[in-house]
Structure formats: structure tokens, C-alpha cells
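Novice: I've put the structures underneath this note.
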Structure 1
Amino acid sequence: MGGTGVVAAAPGIRPPVSGVVDLSGPTGFGGVNALPAARKLRAPALFVAGRDDREYAAATRTLYRAAGSKDKKLVIAPTSWHGVDLVSRPDVKKAILAFIARVG
């Protein structure tokens, strides 16, 4: 849900956010559809999912492809971990910290 929320909210936040990190966000959750907002996204964005987290990995790829940001990156980690658990992986943590250092 968190990834869905940040993608859905980011284009409308003022002043604009410096960047967006989506961890395993589904395209929709609880009546929130992140796809239309992803198309409006202009902030740098990092999309992360576990390869074996099935529908969430697919949703993360979909949001990545839909994102209107020219500065975007997709990280698919070789795991079934989901959401914030992904940050425990050194490769994912490194990607997130590098992203934050660059856009923050």
C-alpha cells in the first residue's frame, strides 16, 4: 500500500517532492489507483520489487513503465521479499541510499 500511496500522491504535492521510492507497490489499493498519477510523475523515481514477489513485481514494472519521469530506475532484486523487508538486502539498501544522496 505504501508504494501505491507515494506514487499516487507525489505528482500533486507542493512544493514538489525531490524523489519517490516505491517498494513493491501495487498499481491500486483500497480504492487508490496509482497508474494515472504515475503518468504525471516528473520527480526522480526509484521502483524496487522482489523478482519472486509475483504480482507485486509485475505491478512495480507496470508503474515504472507508466512513470512520466525521465529520471527513473527499476531494481528487481533476486528474492521474494516484499516492501520494507527489501531494504534489509544490501543491494537494495545501496540503491536506495544512492538515490537519496543524488536527489535529496
Structure 2
Amino acid sequence: MANRCYYACFQAAVAALHQAGITPRGNRSDWGHTFMQTEFVGRLINRRQLYPAELRQVLARHITLRHTADYAPEMVTQTHAARALQRTRDFLAAIREEVNAHES
């Protein structure tokens, strides 16, 4: 589940950046993890203030949790997974609300 939470947020952040007209340099289609996280937080949260500050750490926390789930010998606890799922729901709701506001 940690893996899916991260990628759901990743894809939502890509959609948000695309909606805001932000693409990788040279209009490449390379939405790397670092580029996407830096641009989403730096431009859409910090500069443009399109999204709440509470979302700043979601992507970073989720990728750390994903790495633990996918590569580390220890398990992700049910509590950590449940919290990640709630953060994912909140993140997706914020993105959906902003994207829909611009499509109307």
C-alpha cells in the first residue's frame, strides 16, 4: 500500500504541475521524482500558494515509506500505512479541487 500511496500522489502532483504549465526543461517527458517534488513544493505550494502548506512533506514522507516497504528488511506498520492512506486522500482531494477549479 505504501507504494501505491506514493505513486497516487506522484501522479496527482504531475497533473497539478501540468495544469500550472510547469514541465521538465526542454519540454521533455521526464517527470523525475526529484524534479516533480521540488517543483510541486517550490512553485505550487511555496511561491504560488495554490496548495496548503500541510502538503509540503507528503511526497517526501511517502517516498521514504515506499523505500522502506519496497527495499528495507523491516515492515511498514499498519499504523504508518493507515496514516499514509489518509495523507494520500487529503493530497488527492486538494489536487482535484484545484484542477477542477481551473477546468470550470
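Just so it is clear, none of the values below were taken in a lab; they were calculated from the coordinates. Please read all numbers here as calculations on a predicted model, not as lab measurements. Cβ atoms are built from the backbone, for glycine too; each structure is taken alone.
Novice: Can you say which of 1, 2 returns -21000 when helix-only ellipticity at 222 nm (-39500 (n - 2.57) for each DSSP H run of 4 or more, over all residues; to 500) is computed?
Specialist: Numbers: 1: -12000; 2: -21000.
The value was obtained from structure 2.
Novice: One of 1, 2 was used to compute Cα extents along the principal axes in Å, for residues 26-73 alone, and the answer was 28, 25, 11. Which one was it? Show your work: numbers first, answer last.
Specialist: Details: 1: 28, 25, 11; 2: 40, 30, 9.
The read-out comes from structure 1.
Novice: Something else about it: Could you tell me which structure in 1, 2 was used to calculate mean projected area of the Cα convex hull in nm² as 5.8?
Specialist: Values: 1: 5.8; 2: 6.6.
Source structure for this number: 1.
Novice: Quick check for you: by mean count of other Cβ atoms within 10 Å over residues 10-17, which of 1, 2 is greatest?
Specialist: Numbers: 1: 12.8; 2: 19.4.
When mean count of other Cβ atoms within 10 Å over residues 10-17 is calculated for 1, 2, structure 2 comes out on top.
Novice: Given 27 as the derived value for relative contact order in percent (Cα under 8 Å, 6 or more apart), which of the supplied structures 1, 2 does it correspond to?
Specialist: Values: 1: 27; 2: 41.
Of the options listed, only 1 reproduces it.
Novice: When mean count of other Cβ atoms within 10 Å over residues 18-25 is compared over structures 1, 2, which one is greatest? Walk me through the numbers before you get to the answer.
Specialist: Values: 1: 22.6; 2: 13.2.
The structure with the largest value is 1.
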